[in-house]
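A.B. asks: Just below sit the structures, each encoded as structure tokens.
Only the coordinates and a few stated rules stand behind these numbers; no lab work does. Computed from a prediction, not measured in an experiment: that's the story for all the values here. Cβ atoms are built from the backbone, for glycine too; each structure is taken alone.
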Structure I
Amino acid sequence: FGYVGKQGVKNIWRNKMFSLASIATMSACIFLFGLFFSIIVNFQHIIKTAEEGVAITVFFEKDATDSEKKAIGKALEARKDVAEVKY
């Protein structure tokens, strides 16, 4: 292990330009991976937030009676895709 380590350091010192090019290439790849990963995670978070925050507002006519409003509310609550109804 000592010989291999010694030769590795010696060759890195001899080939400075190739070593710098290799480090720059790896750094660029890691940076691009991190950039795309953060964009994808952020996009997934936005989609999840949008799915949880879907809301519909219902406006009643001025002359609607309370029984009509309650009937519409019960019809909305009966749907399986409705989580909550607020008046």
Structure II
Amino acid sequence: MYGYKGAFDGALGAGSWKAMQRYLATWPGQPSPYKGKIDGVVGPRTIVALQANLKKFHGYTGALDGVAGSGTKAAFRRKAYSNPAV
């Protein structure tokens, strides 16, 4: 999905993050779309867009600060495990 072409290996590499950036930029209902370069680099813009998504859909309660702290990581785990296996 979202242009991911790599192996389903459970690793979050650049290809995974490029797909996530595309998702965060274009998914209908995304509360704070990602507006950066689709480069697979997990920088503050990627994290802010991810945090906005996690806040709306997966119980993240922290600030949209671009820092992947423990609350962001816990909500990201909830998001990852809420989707069926491919």
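A.B. asks: Name the one structure among I, II that distance in nm of label points 7 Å out along Cα→Cβ at positions 7 and 71 of 9.0 was derived from.
C.D. replies: On the way: I: 9.0; II: 3.7.
Comparing all candidates, it corresponds to I.
A.B. asks: Also, quick follow-up: Taking mean count of other Cβ atoms within 10 Å over residues 15-22 as the quantity of interest, name the structure among I, II where it is greatest. Before the final figure, lay out the partial values.
C.D. replies: Numbers: I: 10.8; II: 19.5.
The structure with the largest value is II.
A.B. asks: Sticking with this one: Once distance in nm of label points 7 Å out along Cα→Cβ at positions 23 and 47 is calculated for every structure in I, II, which label goes with the largest value? All intermediate terms of the calculation are to be shown ahead of the outcome.
C.D. replies: Working: I: 3.9; II: 1.9.
Max of distance in nm of label points 7 Å out along Cα→Cβ at positions 23 and 47: I.
A.B. asks: Quick check on the output: 75 is percent of Cα pairs over 16 Å apart, derived from one of I, II. Which one produced it? If you can, show how the numbers build up before the last one.
C.D. replies: On the way: I: 75; II: 51.
That value comes from structure I.
A.B. asks: With distance in nm of label points 7 Å out along Cα→Cβ at positions 39 and 55 computed per structure, which member of I, II shows the largest figure? Walk me through the intermediate numbers first.
C.D. replies: Details: I: 3.2; II: 2.5.
Of structures I, II, the maximum of distance in nm of label points 7 Å out along Cα→Cβ at positions 39 and 55 occurs in I.
A.B. asks: I, II: which one has helix-only ellipticity at 222 nm (-39500 (n - 2.57) for each DSSP H run of 4 or more, over all residues; to 500), as calculated, at -15000? Working shown, then result.
C.D. replies: Values: I: -25000; II: -15000.
The read-out was computed on structure II.
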